Structure P
Amino acid sequence: MSARWKPNVTVAAYIEHEGKLLWVRELTSRDGIRINNAAGHLEADEDPLQAVCREVLEETGRPFRPEAILGFYLSDTRFTDGEPVRFLRIAFVGTVGAVEREQLDEPIIETLLLSAAEIRARPHELRSPLMLRGLDDYEAGRRFPLDLIRVQPEPGRP
C-alpha cells in the first residue's frame, strides 16, 4: 500500500505596480540566486488569501490587495533523492500599498520592477517554469473571482 499523498500547496502573486510587475530576487538552497514571484507555502492555520497576503508582506515589505485569482498550477519537481514532489500553486493578481516593513524575509535579496518582456528575457534566472505559465495567463487577461476559493468554517463557527 502506498503512502497517502500530501500536496505542497503554494501561493504566488502577480503584483501590478508602477506600470510593471513586482518580483523578488532570492537565494535558494538548491539553485542559488533566482527571480520569483512573491510566493510561499500555505500554512496549516490560514486560507490561500491569508497566505498570499502574508507572503507578499514578508517578501516585499508591502501589504497586498488581491483582486483576482489568476489560476491553479500543478507541477512536479524531482529533487536529488529521486523522489517526486508535487506542487499546487494558486496564483493571484493584485496591487500593493506603501512599504510597511523594511526587513524582508531572509532569503530575499531585493525586489524588482520588471515588465513581462524583461522577465521573459531572463529565463535562466527564474525559479520556476510556473512563473512563465502564470505570466502567459496574466498577459492574456485571465482573471477569476476571489470567491472561487471557498473556505469551510471550523466546527462551531458561523
Structure Q
Amino acid sequence: MAPVQSDVHAELEAQIKDVIQDLFKVMVVTSHYDTSGRPSREVLTNSFKTLSTSLQTINATATDPTLTLPQVPPELVKYVEGGRNPDIYTREFVELVRRGNQLVRGKMRAFETFRDVLAGEMSSAMPELKADVDRVVEATKGEGRTTGSD
C-alpha cells in the first residue's frame, strides 16, 4: 500500500473538518429553529445545502481513481466504533501475530525434529534406502545427514 501524499492528506483532513463543521451548524440551526419564522427556514435550508456540497466534495475525493487512499481494516473501524482505542487494537494485533508466529515456529521445529528422527530410523532399518532418505532430507532443507548408523 503506497503512502498517501501529504497534500492529499491535508486536503482530505480539511474536507472532513468542513463536514464536521457543517454538521455542527445544522445541529445548532435545528435546535434554534422557529417554525413560524421565515429566516429560520432559509438558514436551515442553506445549512443543509452547504452540508450536501461538503459531502459531495469529500465523496468525489474519496472515489477519485487517481488517488490511492489508505485502506482501513473493517475490524479496526468496528473496534473504534465500539469506543475503544485504536492503539490498543494495534498492540493486541501485534501480540496476536507474535503468538501465532511462535506457535508456527514451534510446529516447524517439531516437524524438523520428527523428519530427522524418521530419516535416521528409516536409514538404520532399511540401509538400501539411505541415499534416497538423505536426498529427501536435503530437499526438505534438513541437515543433509541422517542420525542412523552408517
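None of the figures in this text is laboratory data; all of them are computed from the coordinates on show. Quick caveat, the model's predicted, so the values are computed rather than measured. Cβ atoms are built from the backbone, for glycine too; each structure is taken alone.
Suppose you compute distance in nm of label points 7 Å out along Cα→Cβ at positions 92 and 108 for every structure in P, Q: which one lands on 2.8?
Q
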(request) Compare relative contact order in percent (Cα under 8 Å, 6 or more apart) across structures P, Q and report the one with the greatest value. (result) P
(message) So if we calculate distance in nm of label points 7 Å out along Cα→Cβ at positions 28 and 100 for every structure here (P, Q), which label has the highest result?
(response) Q
(request) For FRET efficiency 1/(1 + (r/R0)^6) of positions 68 and 124 (r between Cβ atoms, R0 = 25 Å, to 0.05), the calculated result is 0.25, so let me know which of P, Q that is. (result) P
(message) If distance in nm of label points 7 Å out along Cα→Cβ at positions 44 and 76 computes to 3.9, which of P, Q did it come from?
(response) Q
(request) For the read-out helix-only ellipticity at 222 nm (-39500 (n - 2.57) for each DSSP H run of 4 or more, over all residues; to 500), a value of -25500 was computed from one structure; give its label from P, Q. (result) Q
(request) Assuming 0.97 is Rg/Rh (Cα atoms, Kirkwood Rh) as calculated from a single structure, say which of P, Q it is. (result) P
(message) With FRET efficiency 1/(1 + (r/R0)^6) of positions 84 and 132 (r between Cβ atoms, R0 = 30 Å, to 0.05) as the yardstick, tell me which of P, Q scores highest.
(response) P
(request) Of the structures P, Q, report the one carrying the highest value of FRET efficiency 1/(1 + (r/R0)^6) of positions 60 and 116 (r between Cβ atoms, R0 = 35 Å, to 0.05). (result) P
